Structure 1
Amino acid sequence: MCQYSAVEGVPSDWHLVHLGSRAVGGAGLVCSEATAVTPEGRISPSDTGIYNDRQVDAWRRITAFIQSQGAIPGIQLAHAGRKASTSAPWLGGKPIGPEKGGWNNLAAPSSIPFAEGYQTPVELDESGLAAIRTAFHDAAKRSVTAGFGTIEIHGAHGYLLNEFLSPISNQRTDLYGGTFENRVRFVSEVVETVRLAVPDEMPLLLRISSTDYTPGGWTVEDSVELAKLLLPLGVDLIDCSSGGNVVSAKIPVGPGYQVPFAAKLRAEAGIATGAVGMITEPEQAAKIIASGDADMVFLARELLRDPYWPRRAAGELAASLQVPAQYARAW
């Protein structure tokens, strides 16, 4: 799945988002989603990864094409934590064991399964935490070698980093659990090691679940405080998603339902934000940017439904669009 951010068809000065001394934009950002930093960090056996050099060679073909079309290739680095080892979404997305291509010994901040039917994960000890920090660092270095122009760390949707943030999934009693300062420690460490692995001029994004939608869980106010902490560590933009860590959460899904989170973090934390979720129409996307609710708009499922969305947006918003040479005579 890909995301397309910055809105095609809006005035050209909106295409480039300045993030401190760094910038991302141009014709847009095309980003691979949930690319695992370890084999055990995959959501499913069908997931992509960047945990070995053969994968770097495979990604180079993709990044070269994206660059040739005037866009910036991005990669989302992820570890699924206690939600790993499921079948692919088109095969049901349910937990699977080794007999069906899955694996055991899922990693998590605490030994609490995500939901009924999921494995009880193994609480990460000091060596396990160090190994995952190293995996994110090495994956970031490989991403640069593979030709990616920006990196997004996946800290949302109940995956490993999100699990550390939420008191519902993190019930540790050491330096990585309990207080807010302790629960954000591992995410901060991952951000720092990824930032060290990439060039200073490369934008670094972080995707978070802005709220658990559950009493006693992570809140949007927590997200504001997290953003304030991570800005000086080198995070340039927060991609504001929500939910995914509590199976029983009631999520008020509707058009643009997560945009208020992006607006709140942008206003109160002083950090650039991305809006995502049920954003389907070009005018809707352009209005989010024009109103100052977010600095970028991210599309995912809408591009699965309509891979020519950028072409439609350019037409509806009366803007030009660079066309792949192979398509030009039919455009």
Structure 2
Amino acid sequence: MDSNSKFADGPVDTLLVCASFFGYAREIRLQLERRGRKVALFEDRPATDSLTKATIRLAPSLLRAKADAYFARIVEKLRDQPIRDILVIKGEALSPTAIRHLRAAFPGAHSTLYFWDSYRNMPADSREKVGLFDRVLTFDPRDSAADSRLTYRPLFYLDEYTKLESVAQDIDVLFFGTMHGDRYSVIKRLEQVLPAGTQFTQILYFQARWLYTARKVFDPAFWLADRRKFIFKPLDKAGILALIARSRIVVDVERPIQTGFTMRSVEMLGAGKKLVTTNPEIANADFYNPDNIAIVDRRAPKVSNEFLRLPYAPPPPEVVRRYGLEHWLEDVLPSSRDR
């Protein structure tokens, strides 16, 4: 390609590298395009199957050559494009070598890295990557406090969460999420302490059947689990939004090794829903209100009858807006409108 050639519907000025799970990458791209940007979006890993994801997490060196070749192909595809911004979200499979190659190919581009995961849940070379970008932000307050190179910026909600359909709320408590870590055990403990008659709807998702089988064999928490209670295909966005609209309270169980607010907890702020969460860090949030957010011990959860009974108390609108995707992008890529 020469510098005047077309990519999609115009010369690309923004390279976005982001995993496509649950549609968040697409929404970030669309928000950038609303600002007049021409965006090329690529996955942050060479494949998206469960085995590749697990290998990148547990033994990234086994896929290093494949991943580096994947990012080299992206560079060649865009080499003649007028790239002004490179935005990488997490970039789990993006090695320091691949980052240097990327920066050398687009020397005039401003590079930004956003971690929507914590150091403790990413490959060991994640800290090395920080020094290779112009700016790096994280959703994890503990990481930003410990590493002065990181700017703290919580996650975002999508506009759909502020526009839920007005329907009867026939679900008292809702949990939906992937069955990683100790989530299943926490949900079972919570189920046992909720008052009799509480409608507790649970959508328990495994990315693959073999992951469920492995947990069933090796994790005692799953030995008595009923396979019929699990799903192996994720709900689409419309299905998730419909469930949230019917719910009074939504449950959030973060990974114990993280302190950042999950996407779920921020989405409930946008949706105007009460939250039960195992993350004590949320008490430091500017939107925290104990009438809206119950912080529970993951090993011995308790939720008061008063919390279950009281209605939602809306926070100030300016606080809610601060966590929308548009404002998140203003903070992460502040000059994306006019650079």
For 11.6 (mean projected area of the Cα convex hull in nm², for residues 31-174 alone, calculated) the corresponding structure among 1, 2
2
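Work out distance in nm of label points 7 Å out along Cα→Cβ at positions 167 and 255 for each of structures 1, 2, then name the structure with the largest result.
Structure 1 gives the largest value of distance in nm of label points 7 Å out along Cα→Cβ at positions 167 and 255 among 1, 2.
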Note: FRET efficiency 1/(1 + (r/R0)^6) of positions 135 and 239 (r between Cβ atoms, R0 = 35 Å, to 0.05) at 0.95, derived from one of structures 1, 2, originates from structure 1
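Quick one: distance in nm of label points 7 Å out along Cα→Cβ at positions 183 and 199 came out at 3.8 when computed from one of 1, 2, so which one is it?
Structure 1 accounts for this read-out.
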Distance in nm of label points 7 Å out along Cα→Cβ at positions 111 and 295 computed as 3.7: which structure among 1, 2?
2
To which of 1, 2 does the computed value 0.98 (Rg/Rh (Cα atoms, Kirkwood Rh)) belong?
2
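Suppose you compute mean count of other Cβ atoms within 10 Å over residues 79-86 for every structure in 1, 2: which one lands on 26.4?
This value belongs to structure 1.
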Comparison of 1, 2 - label where FRET efficiency 1/(1 + (r/R0)^6) of positions 143 and 159 (r between Cβ atoms, R0 = 30 Å, to 0.05) is highest
1
Figure out for me which of the structures 1, 2 the number 2.5 belongs to, where distance in nm of label points 7 Å out along Cα→Cβ at positions 71 and 287 was derived from the coordinates.
1
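Values quoted throughout were computed directly from the atomic coordinates according to the rules given, and no laboratory measurement underlies them. None of these values were measured; they are calculated from a predicted model. Cβ atoms are built from the backbone, for glycine too; each structure is taken alone.
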